[in-house]
Every structure is written in C-alpha cells, then in structure tokens.
1. Can you say which of P, Q returns 0.75 when FRET efficiency 1/(1 + (r/R0)^6) of positions 45 and 141 (r between Cβ atoms, R0 = 35 Å, to 0.05) is computed?
2. Out of P, Q, which structure matches 43, 18, 10 when semi-axes √(5λ) of the Cα gyration tensor in Å, for residues 61-180 alone is calculated?
3. Using the calculated result -0.67, -0.93, -1.05 for log10 I(q)/I(0) by the Debye sum over Cα atoms at q = 0.19, 0.27, 0.31 Å⁻¹, for residues 149-196 alone, pick out the matching structure from P, Q.
4. Given that relative contact order in percent (Cα under 8 Å, 6 or more apart), derived from a single structure, equals 18, which label among P, Q identifies that structure?
5. The value 154 for volume of the Cα convex hull per residue in Å³ was derived from one model only; which of P, Q is it?
6. Please state which of the structures P, Q yields 18.2 when mean count of other Cβ atoms within 10 Å over residues 13-20 is computed from it.
Structure P
Amino acid sequence: MEPRIVVPPSLKDQVYDYLKEAIIRGELQFGSFYSVQWVASRLGVSRTPVREAVQQLQHEGLIDVFPYKGFTIKTISPAVIEEVFEVREAIESFCIKKLLAQYGSPVYGELMKSLEKTLAEQKYMVVHGKDAMDYWKLDKGFHRLIVEFCNNKVLREVYESISDKISSIALATLQDRRRFASASEEHALIFAKLKEGSQEAVNVNVAHLLSTKSLIMKTWEKWENNARIEDAFSAPRFED
C-alpha cells in the first residue's frame, strides 16, 4: 500500500464547519447580528478565515451579510420550506427512476450496500443515539447516496445547494426521539422497494418527503409562536 498524506482542514474550513453546525443546531439565533471580530475572538483565529467562511455561507444562502456590520442567520419561511421540498422531490424522483433502470448492475449493487450500511447505523441510533445531529447526518446521508449514485454532477450540486437551507428546523423535528424511529422505518421501506427494483420506490420516497415536510411545517409554526423568536425579530441583538 502506498503511503498517503492526509491534509488537515484549513482554518477557513474549520471556521466554516463550526459556523455551519452552530447555525444548524440553532446556537446562532435568528435576528441577532454577529460580527467577524466576534467570531474570530470566540475561535481564537484572525478575521481572514472568518471572512472567507462567511462568504461561503452567504453563497450557500444560509446567512445575510451586512458590510461593516456583520451577518444574520437567514430566516426560514413556509415558502422556502415548500420550495426546498419541491426541488428535493424532483431530483430524488429522477435519480430513483434513473437508478432503477440500472437494476442488477454493479453500480446498483454498490448503492444497495451503501444504503443498507446507512440504514443499519440509523437503526442503531434509534436505540442508542442521543444527539439529534448525529441522526440528522445519517438521515441526510441516506438521501444523498441516492443522488450521488445517480452520477449527475449538476443535479448533485443543485441538491447540495438547497439541502441545508432548512437544516436547523429539520434538526429541530428530531428533538422528538420518536421521529428517529418513524424516519428509520420510512427509509427501510424505501430501501425494500429499491431492493425489489420496484418503481413504487419513487412513490414511497415522495410519501416520506411529504411526511417530513409536514413535520417541519408544524415545527415552523411552533417557532413562529415562540416568544424567543418573536423577540429576536422585534428587537435584534448585536454580538460584537
């Protein structure tokens, strides 16, 4: 085996990962302004990698940047939720149909192995998992595999660009541990239909997406009625 050099992530990538996870976890709140200097001081780095990370997050549509002031977390609306799921349904349905046309091929076999492994990890998390973020990553990974094995770079880029836009509220739905189990069961049904090579896999996946969207919409309504969120919008706080 030839030796391989593992390149550690750059400071910019580390800052980006920290900020993105903080956004998804809800640790950076809607309605608050965060300055580059505040982030740099908090992480013990210079402002340059923070600026670069902020630019990437802005490009991904997760934050709004205000020159010389800082940035805020982009708000989530029912319209955005609806649009994200419309795009997800279109892309995932296309990819499943394309993959089913390759049923029995080596590529299809590799997809089944990867999905089965992810599904086993999800089932383990249902019983032993404690962190909703860990389960959310597996949940996201299940769907991402379908898109990746579709082998369409443009679709994959579009999918990645929209998949995190509502991640914070999607993660919030998993604070109820019962969703771990129900989502895992829905994934298992999708997997079973794919294993059979059945076109019904498309409909089962769409039903799963609709179920997820419904839960996210209900969570958004709770957020809207939450005094903390209302206060954040009516009286923005500045973190500097």
Structure Q
Amino acid sequence: MALGVVLGLVLALMRLSHNRILSTISAVYVWIMQGIPLLVVLVVIYLGLAAANIYKFQNVHAFGLVVAGSVSAAIVGLTMNNGAYVSEIIRSAITAVPEGQAEASKALGHTGFSSMRWIILPQAVRTMIPPLGNQFNTLMKNTSLLSIIGVSELFLVTQAVSSATFKTFEIFLVTGIYYLLLTTVWTIVQNEIECHLSRQLGIPAQSMLHKAFFAIASVFSRKSGKAAKAAPSPALNSSESKEA
C-alpha cells in the first residue's frame, strides 16, 4: 500500500501538471490499469514477460532472506494496479481544496512545490483518508489473487488444506472469517485516524471504540441498576424479622 500511495501521488501530480505530456502519460496509465483486471496484470508481469523473453523475476537475496521471484512480481503488480486507483483518490482530494488557497499561498511568496507541500496537501489529507482506507481493504482482499502466480498466501494455503482434508466448507469459512477480521481491524484503525484528524480541525468526533465502550458500559449499568432494585433492602429485612 505504501508503494501504491507513493506511485499514486506521483501520478496525481503528473495529472494535475500544466505539462501536457506528463498529464497525458498519467491519464493513459490510469486508463490502462483501471481497465485491465488485476489477475491479468499479475499473469502478464510474472508469466507473460518471461514467456516473451523480456524479463524474468528471479529470487532475490537480501539481509539473509530469500524473496521469491513470484513475490517480487506480486509486489510490482499490486503497486502498479493500486497506484492507478490511489492517484485518482489523491487527485480528487487535491482538486477539492478551494483554488483560493493556492492563490493565497502564491501571494505569500510560496512556490508551486512549497504551496503543494505546506498548504494544499495537508488540507487534502482529511478528504483522502476514507477512500484510501477503503482501497486498503480492497488491496487486502485482492491478495487472494496472488495464488494464481504461485505466491503462498492465505488463499493458496486454504486450497492446499482443503484438498488434503476434504473439508471444503469449514476451511473456506474459516478463511472468510479471517479476512473479515483483518478488514474489521483496519476499519477501526481508519476510524481512529479520521477522528484524530477531525479533532485537529476542531470538529467533535467520537471513534468506534469509544462508542462501543460507552454502549457496553451503559448495558452493564442498566443490569446492575435492575439487580439493585430487585434485591430487598437490609432495613426492610430487619423490620420484617422484628415483627415476626
């Protein structure tokens, strides 16, 4: 995702550039990547390039670790595909910032780069977070496609276990729950980031964790209140015993 954000930022700035060549290159790249399925992109990068004798991904040795060629191809494919969608998210967020902000920054002596770095992008970040979070969720689920090029990820392991145990329904159900847990955790993290940015802008916001905590606390307080009302008071018990 980090590589996709970097590529997306570069593509977005190219698309917004006054240079027609850079803008056209970015537009054509986004058009191609959004029009071709990710599965086809992965197969072309890993198998197609090798079959055409253009480039073959080899195992890479780094820091005592061995990175398989299929993993390198998967990183390249996901980055290329994800960068196209992220670029549109960033471009939309930048264009959503009022033009008066850029004009005011130029009047204060900021250059184009300085204006983008200190004035435009900080305001656009708040708009980027929700769609970027959704894109990250999509990226996590798209990793299941990596099994087609031999990357040993969750879906490929699930297929192997299912073939060995013949418990297809149970195994894939557990896999679906695992993906659901991953996306749920990221949704909570994304919500915390959004609330933090909202508070910085002076907008009151309450995160999902706070809402869940107060909801659980209110349920327990109601139950304890009902239990206290149902229990007889000690004074009443003592008076009844004296009368007896």
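1. Values: P: 0.75; Q: 0.95.
That value comes from structure P.
2. Values: P: 28, 21, 12; Q: 43, 18, 10.
Here the read-out was taken from Q.
3. Numbers: P: -0.88, -0.92, -0.94; Q: -0.67, -0.93, -1.05.
This value belongs to structure Q.
4. Details: P: 29; Q: 18.
Checking each candidate, the match is Q.
5. Numbers: P: 154; Q: 265.
Checking each candidate, the match is P.
6. Working: P: 18.2; Q: 14.1.
Only structure P yields this read-out.
Only the coordinates and a few stated rules stand behind these numbers; no lab work does. In this text the structure is predicted, and so the values were computed from the model without any measurement. Cβ atoms are built from the backbone, for glycine too; each structure is taken alone.
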